[in-house]
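Below are structures written as C-alpha cells.
Read the figures in this text as sums done on the coordinates, not as results from a lab. Being a predicted model, the structure only gives us computed values, none of them experimental. Cβ atoms are built from the backbone, for glycine too; each structure is taken alone.
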Structure P
Amino acid sequence: MKGGLLLAAFLAATVAVLPGCSTPEESGIEIVFSAGNDPSGATEALVAEYNAAHPGVTVKFQPMPANTDTQHDSYVTILSAHGTTIDLYSLDVIWTAEFAKAGWIAPLPEGFIAPEEFLEGPLASLTYEGVLYGVPWFTDAGVLYYRKDLLEEAGIPVPETWDEFRHACLEVALPRGMDGFVWQGARYEGLICDYLEFLWGLGGSIEFDRIENNPAAVEDDLAAAIELALSFFADGISAESVLTYKEEDSRRLFTEGHALFHRNWPYAWSMAEGEESKVRGLVGIAPLPHADGETGYSTIGGWNVAVSSYTEHPEEALEFLAFITNERALKLRAIEGGYLPTRNATYEDPDVLAANPHFGSFFEVFKNTRNRPRSPHYPRVSDVIQEHVHAALAREIAPDAAAAAIVSELAEIANR
C-alpha cells in the first residue's frame, strides 16, 4: 500500500467513527500531547483516529516549533512550575536524565513494553539510574554517505576501517580535486556527535564512572580521538573550513559533488536523492569506520515520548502512549513522514520498505549506536566538550591539554 493510500485509510476510518465521539466538555477528560510539528500530517491523523475510537477521552496534539532549544525551554518552564497543561511530552534523547532527576517525567510501569522489540540505542536513551522513563518514538543516528560510483570505478570497496578510509580518500578524492571527507566541525552540538563517533571507533569512551575510576585512560582516549580528526586536516582529506561546518554546510558540498565521503544524519538521504542533487543515484550508505579490531558506532539522536509526572489523567495518558508508539503508528509515520522507526519489526515491513527502500541500509547502521554522556547537567557537559575539542582542532591547545581539561571539568560536574 502506498503512503498516501495508507494515510487516507486512517482518515476514512476516523471519519466513519466520528459521529459517536464525545467532546472534551462531555467527557471531562482532555489529554494534551506535545511534540515537534509533523508536516506529513501523520501524527494528527493518528490522534484523530484515537479520538474517534475513544469517545471518553479527547487527545489534543500541540505542535511545537522545530527549534530544539525552544522546545526544551518551553517544557522546562511548564514542568518546573509543576504545570498540568501538557500530559505527554516528546523529548530529545539527551533530555531524559535532566527531566527524570528533576522528577518531571514518570517511570513506566513494569512490563509496559517488551524491550526486545525496540532498537537498543533508543531504548537505552530512556533509562536513568536503571529506570525506564518513556517509549522510543523515532530515531536518528550518524551515517556515512559515500560516492559509490567513484569507489566502484577505482575498484575500492566501501571502507570499514579508518586506514581503509584514508586510503580511499587519498586514491580517489584528492587526485580529482575533491574533498575526501566533509563533516560537522563547528562549535555546536553536532561537533560532539561527530567527535564521539571518532572516539568510540577507536575503542574509547567517556562514561562518568570511567572518569571517576580511571581518568588517565579517559584522557588518553579523548586525545587519540582529537588526533584522529587532526590527521584528516594534515593529510588534506578534510579542509580546514570543516571547523565552521554544520549539517547543511557539509551536506551541500556533498550533494554538489565536491566530496567523496560525508557524515550526516538520515535526513540527508532525501537531499542526496532529490532532483537538485548532482549525485542523485550515485550515493551509498554505510556504518562509520573504526580502528582495526574495534567496532564503529553512531551517535544516536531522535525523540521519545514520556508521561508528565503532573498529569491529572495518568491512566489515559499511558493508554495513548501505548497507541502512539505501537507498531502500526510507527509504520504510518515511517511511510508518510519518513520517520525512522524504533521497533525492529517495522524495518521488515514490506509496505515500509516499499516506501523507503533505504531503510534497510539505515537499519544496519542503527544496530551499533551509542548515546551521548547521560547527565542531568547535559547542557554544561556539552559546552565543556565543544569548547575544548574545537579549540584543539583549531590548534589553539594541544590534544592532551584539551583531553585533561574535559576530564577535569566533567569530574567537577559529576561531583556537584
Structure Q
Amino acid sequence: MRTTATNNFVAPAPGRPAGSSLNRRCNNWLLMAAWGFILPAAISCSAFVSPTPGLHPIADISARGWIDDGSADSLERAIDRSIGYYQGLPRATRLRYGDLAYSPSEMIASLELFGAMARQPQSLGQNLARHFHVFESVPPSGGGLVTGYYEPVLAGSHNPGPELSEPVLTRPKDLVEVHLSRFGGELPARRLVGRLKGGELLPYYNRREIQQGGARLEGSETLAYVSEVDLFFLQIQGSGRIRFPGGRELRVSYDGTNGHPYRSLGAELVRRGAISDDEVSMQSIRAYLHANPRLTRELLFTNPSYIFFKPVEEGPLGNIQVPLTPGRSLALDHRLFPKGGLAYLEADIPVAGESGQTRTLRRFFLVQDTGGAINGHGRADIFWGIGREAEWIAGHLKHPGRLFLLVAKKEALQTTISRGG
C-alpha cells in the first residue's frame, strides 16, 4: 500500500505522450487523491495531457512480448475455475467489452483458446495479435493503481473475552438489497442496502451502531469472537481463517455489506497527521492502533462500512463464487469489467521482507473478484494467498500499473466453441 520513491508514475501507453514533469506530477497527485492520502482543495489538471478513460484497443499486441512470470499450473487452475463459472451461467447472459458482447460459451472458448496458446510462449505474441482483442483500461488520470489482498489467519474463540471481544456476524435476515434498474431502465444501475421499518426502506445500521450494541440485527448469528482490530482487517480482506484454541480452523467468506461507503483508515490517519502518506501500509496502521489502544475504536468507527460473513468449506471465494488462485485471481470493478475474463498486469510490486524494494510483475490474471474500494478503470487488486509473504506484499502494495483486458475475436471462436450456448 505504499508507493516507492522510485516508482511514482505510470509509463505512458502506446501512442500516448509522456507529457511534462508537471503532467506526471499531476498524475501522481490524482493517484494519491483517489486513495484519500491527500485532500487538496482543488487539483486542476486541465492544462495537461489527459487520456480519455475507458477501454482502449492497443495496436502493438505482438510487440509487447507478453512475458508471464507466474507458474503454468496456477494459470491453468485459474482458467479452469473461470470456465466453471461460465458453465453455470444462463445461456442468454452476455458479457461485454465495450460494444462487443459474448455468450458464456464464447467466453469458455476464448479461455480455452488462450490456454492452448499459453502453452506455446514463444509464439504467444503473434497468436494474440492474430486471434485476440486487447484493450487497455485507462483511468482519468492516465495512471493505474495496483494493490493487493490476502487470506488472514485470526485467533478466535467461541466465547467473548477481554481480547477476543468482537463477534464475526452472519448476514442478518432483515438486510434488504434493492437494485434500482429493476424498477425501470431510466433509473441508475445502483444497488441500495437497507432495512424495512413501518413499510419504509431505511439505511442499514453503520459500524458504530452495530458494534456498540444499539442495532438489532434480526437473524444474524455469531461465528466466532476475534479482536476488534482483527475483525476490521478481516472485513477489508473479505475472507479469512479463524483459528480456535486446540487448532481447529473455520474458514469464512464475504456474505454482504451494510451498504455504507468504505472510508480508508489510512487516509484518516494521514489527515490527523498520525502517519505520513508515504508510510501508510497495513503494517503501519496496525502498529499505530497497537500503540494507541484508547483511540482504536473511535478510529475504526470512521469507516461506517461493515461486512458480514458465511462459513465455507473451500475458498476463499471471489464474487463469482469460485476459489481464488493466489497470484492469478484479480479483483476489478464489477460494474465495468466482465466477470471471469482474462486480464494482464504490468506493475512493480514489493519484495517480501525488503522495505522499499520492488520487482517487476508481468502476468496474466483472471477477473474473479471485486471490492468496495476497487472502483474505476485502471484499478486492480491482486489476491496473494495465505502466509507471511502474502501478508507483506498485500500490505505494502500500492503501486502504479497498467491493466489490459483480453478476449478472443469472434472469427477465432467459430472453430473452437466445443460447448453449446
Task: Structure responsible for 0.55, with FRET efficiency 1/(1 + (r/R0)^6) of positions 115 and 267 (r between Cβ atoms, R0 = 41 Å, to 0.05) calculated and labels P, Q on offer - done: Q
- [ ] Work out which structure the value 0.60 belongs to, where FRET efficiency 1/(1 + (r/R0)^6) of positions 91 and 315 (r between Cβ atoms, R0 = 30 Å, to 0.05) was derived from one of P, Q.
- [x] Q
Open item on the list: When Rg/Rh (Cα atoms, Kirkwood Rh) is compared over structures P, Q, which one is greatest?
Closed with: P
Task: Origin of the value -7500, where helix-only ellipticity at 222 nm (-39500 (n - 2.57) for each DSSP H run of 4 or more, over all residues; to 500) was derived from one of P, Q - done: Q
